Structure 1
Amino acid sequence: MPQLNLATITYLLLATALWAGNAIAGRVLVGSISPITLSAVRWGLAALLLLPLGWRVFMPESALWQNKKRFLLLGLFGVGSYNVLLYLALQTSTAINVTLIGASMPIWMLFIGAVFYQVKPSILQMIGAVVSLLGVGIVLTRGDLAALLSMEMVIGDLLIMLATILWAFYSWMLSRPGSSSERQWPWAEFLMAQVTVGLLWTGFFDGFEIATGHAYLDLNWWTASLILFVAIGPSLIAYRCWGLGVNGAGPTVAAFFANFIPLFTALLSAAMLGEPPQLFHGLAFALIVAGIAISSKTGK
């Protein structure tokens, strides 16, 4: 039975903090590298770094070959499509739109669990989703919720919505092993399988960007450092932590932790500008934690 203990909380918080850094790095890199090429380079580097630990997954006796369809979907939903759509969304959408729409993940997680996995959401889980989403709204509007009324939808908002739905499917699939032996896989081999398949999907998408003449890369020490960061932190470390967190807390409760991403993004952005945390940051944190606490009660 899923449990929300200190180790699981740490895994999920670390993953969301690193993905907040990924969102900032992605916005900083706009204009220096095209979005799909960024995703391809990111996962190419991640695969090279992971290869010394996970190369055995390519052996003929590996369970990867018995679960090809499953990993084609895991790689597409969690590595290939999600990151491509995120970087594309950052080209046209505002930070408030992208992070607010991404904060709808708990709602999609409850919906997908009910429709595709026959896991009906409880009243407490739905209440927790609303409370947590309110906390996200406070941090994104800096305490002025009326600012939400001035939001305008653009193509990037639709892209991040699709990315959020695909990530919800990915998280549910992580909690449902494809075979009885899959739980005994070394973590590096399990992640290597996802990264490799995801890289193939990303390379396929990048082919269209190159063919249409939209691919570009302005490489210098600053952009290289940011790309290396997203290849190690938000890719290898965060994905490993998220997998551990989903297996520990279950996909529904884990989804609530994704609402920390906009809060961490705001705090990191403020720190880069030398601004101290504000009162609304504390209020948002309290509401997000309250949403997690309410939703996790049904899992005990």
Structure 2
Amino acid sequence: MPVPPLIFAHRGSSGTYAEHTRAAYLQALADGADGVECDVHLSRDGQLVCIHDTTLDRTTNGSGDVADLTLAELRQLDVSSWKGIGLPSEYGDVSDQFLSFADLLLLLRRAGRPIRLAVELKHPSPFGLRLEEALIAFLMDEGWNPESSMLGSIEVSFMSFNPDSMRQLAESVPHHLLCQLVSDVQPKEVRDALHFGAILEGALITLMRRALKEGEQLVNHQEVGMAGPGVKYIRKHPHRVRRWIQEGVRVRAWTVNKVEDALFLAELGVQELTTDYPARIRAAFESNGE
């Protein structure tokens, strides 16, 4: 292929430093990533914060729900030591690593080059679609142009597994920068991750399958301009993904950490890759003559 896919750093260069930290995003810029990806939730006081899980337990020294703490309280948490990696002094110390969405934007504005920002709105959220409303309102206050989706030299795109999120955002966001995320529902993975009782598990799996079907229809009918399938999904449904590309849908694949997957996806025609290791994937394309 003459043009290799764009490379997005998944939660920053999260293979190197703890995800969503200042260090991970600074490393992503140093790695030459074309863009960065982040997940956003709302804090108790309605502030947009960069964290993947609805709870604090996996990636911080705290516990409980993100939505139960204010931004000031979240800033007191250690969000990097769990990774077991020392931080270079130029990336700040442990107390500097938690990022609000505003912090991330400031970091990207200081990058000194154009950069793409892929924002995933996390659902289910205790705030419902107020999350989308808060994000758009914040961006507008910051000077975001809804027609181009540019904020200075930052191009902002929007992603969610929730089709209702996409429909809500479509009122404000350019069609070509709306990305419906899709992933096959694996009941065992849901069960292992959530540890719900059988009735709740069954209800959740039903909802997830319904959301997947609705999401695929949004892509099929081109109500959104982008599709965001995982590597497993693409491996299972390559003909569907190829058809999307042929019909003009832009595909952003996640999470592409293996070189063989990256080369396969590029050959398939996938235009964007999200990876924990942007430098590794870029080097693979360069050495492969892409």
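Using the calculated result 20 for relative contact order in percent (Cα under 8 Å, 6 or more apart), pick out the matching structure from 1, 2. Checking each candidate, the match is 2. Largest in mean count of other Cβ atoms within 10 Å over residues 155-162 among the labelled structures 1, 2 is structure 2. Once distance in nm of label points 7 Å out along Cα→Cβ at positions 43 and 211 is calculated for all of 1, 2, which comes out largest? Between 1, 2, the highest calculated value is found for 2.
Looking at structures 1, 2, which one was distance in nm of label points 7 Å out along Cα→Cβ at positions 51 and 115 calculated from, given that it came out as 2.2?
Answer by label: 2.
Which one of 1, 2 has helix-only ellipticity at 222 nm (-39500 (n - 2.57) for each DSSP H run of 4 or more, over all residues; to 500), as calculated from the coordinates, equal to -22500? Structure of origin is 1.
Across the set 1, 2, mean count of other Cβ atoms within 10 Å over residues 11-18 reaches its highest value in structure 2.
Each reported figure results from applying straightforward, stated rules to the coordinates on display, with no laboratory input. Just so you know, these numbers come straight off a predicted model, no measurement behind them. Cβ atoms are built from the backbone, for glycine too; each structure is taken alone.
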